[in-house]
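What follows draws every value from the coordinates through simple rules; no lab data is involved. All values reported here derive from a predicted model rather than from experimental measurement. Cβ atoms are built from the backbone, for glycine too; each structure is taken alone.
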Structure 1
Amino acid sequence: MSYEIAIIGAGPAGASAALFSAKAGKKTVLFDHGKSMTARAWVENHYGVDGIEGPQLLEVGQKQATKFGAELKEVEVISITEKENEYVLETENGTYTTKHIILATGAIAQLAEKSGVATKEGSEPRIKQVVDVDISGKTNKERIWAAGTVANQSVHTIITAGDGARVAINVISELNGERYVDHDVL
């Protein structure tokens, strides 16, 4: 199946990116390998939330994304290859094609490195390697972006969620050919 945006990683950065891209009407797939560090967290510093277990935060975020049409695939992406202006994502359960990729793999940068995406030393404690991105979230590979901790952002859920949204808006804007804004009103 072919998508406009594939998001690899369904933690706060990835689910937030999927929420924005699906709500914008982009055909979106969200991959969750089930290894998010948020799954082991107790979160008391997330704006608008009065303390929440990490697994519950992940569930809420993923439900928000799927509510707007993102397809959640509980499978790990093993490889990324480029083929005729698209990317092919290989998983243990099949392949998917996409125009754009957002890497939101948290503390894990190996898939990016294996796919030819430039990496560098991380600045967060215990985060050894991150994806090298420009200010918009673009990597050295055309149409591959990165958000959240793997893009050298702080590991805090509120920051990675915001970064996922920011990068998704940049991808949507590029696809639309003009700046995208999503504001709902009462």
Structure 2
Amino acid sequence: MNDINNSVTIFNARIIGAFFLLAFLAYGIGRQLFESTDNPEKYSGALLIVSNSVMVLFIGILLKKTLKLYNPTVGNIYLFTRIFEALALSTILLKGSTSDNLEYFLAMLVLGIGSIPMCLALLKHKITPSWLAIWGATGYAVFAFGFLMELFEKEWSIYLLVPGGLWEVTFAIWLIVCGSKNVKTKRINP
């Protein structure tokens, strides 16, 4: 009798999880500092925004490595999503101000839409627990809708970003704690 173990490991899970958490901090703090009139604070803010964009880009690159094993198209969509987000958020530096949120709204809209297929792939291939993948797909759909409404000058995103934002924090912690372990073992007896 031959037993074949089919186990799923998310490559670089701890690094991806850390980047999710650090990117939140980098952009949140960086955006506040970038609005300062004090040049050292403004430069520190710019550096943190660039750091966020680099981490976001690496999240896409690193997570694509796992996603491409199950669905290369989803891996590419997710990578494109993160590239777009990184570039859109970095354009804030070119403007010199975060007062016009169009780039931010577009980055978050694309992130929400482009992350839904990733969460569905996590669910379909049992890469994460089902509850986590369903929460992610639902949270990102609500998240994307909130930012779509911002483009129509409806200030809904602040209320609708919570499920997606909390999912990202939970997913990051899950990646750090469990993501590098085998999360699925299936025995096949030929």
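So Rg/Rh (Cα atoms, Kirkwood Rh), for residues 39-86 alone, computed for just one structure, reads 1.16; which one of 1, 2 is that?
Comparing all candidates, it corresponds to 1.
Structures 1, 2 were compared on relative contact order in percent (Cα under 8 Å, 6 or more apart), and the highest value belongs to 2.
To test your reading of the models, identify which of 1, 2 gives 30.2 for mean count of other Cβ atoms within 10 Å over residues 15-22 when calculated. Answer for the origin of the read-out: 1.
If mean count of other Cβ atoms within 10 Å over residues 55-62 computes to 17.8, which of 1, 2 did it come from? Computing mean count of other Cβ atoms within 10 Å over residues 55-62 on every structure in 1, 2 gives 17.8 only for 1.
Among candidates 1, 2, the computation of helix-only ellipticity at 222 nm (-39500 (n - 2.57) for each DSSP H run of 4 or more, over all residues; to 500) that gave -25500 used structure 2.
Thinking of 1, 2, which structure, once FRET efficiency 1/(1 + (r/R0)^6) of positions 23 and 79 (r between Cβ atoms, R0 = 35 Å, to 0.05) is computed, gives back 1.00?
Source structure: 2.
Could you figure out which one of 1, 2 the value 47, 42, 33 for Cα extents along the principal axes in Å was computed from? Traced to structure 1. Here distance in nm of label points 7 Å out along Cα→Cβ at positions 135 and 151 was calculated and came to 1.4; which of the structures 1, 2 was it taken from? Comparing all candidates, it corresponds to 1.
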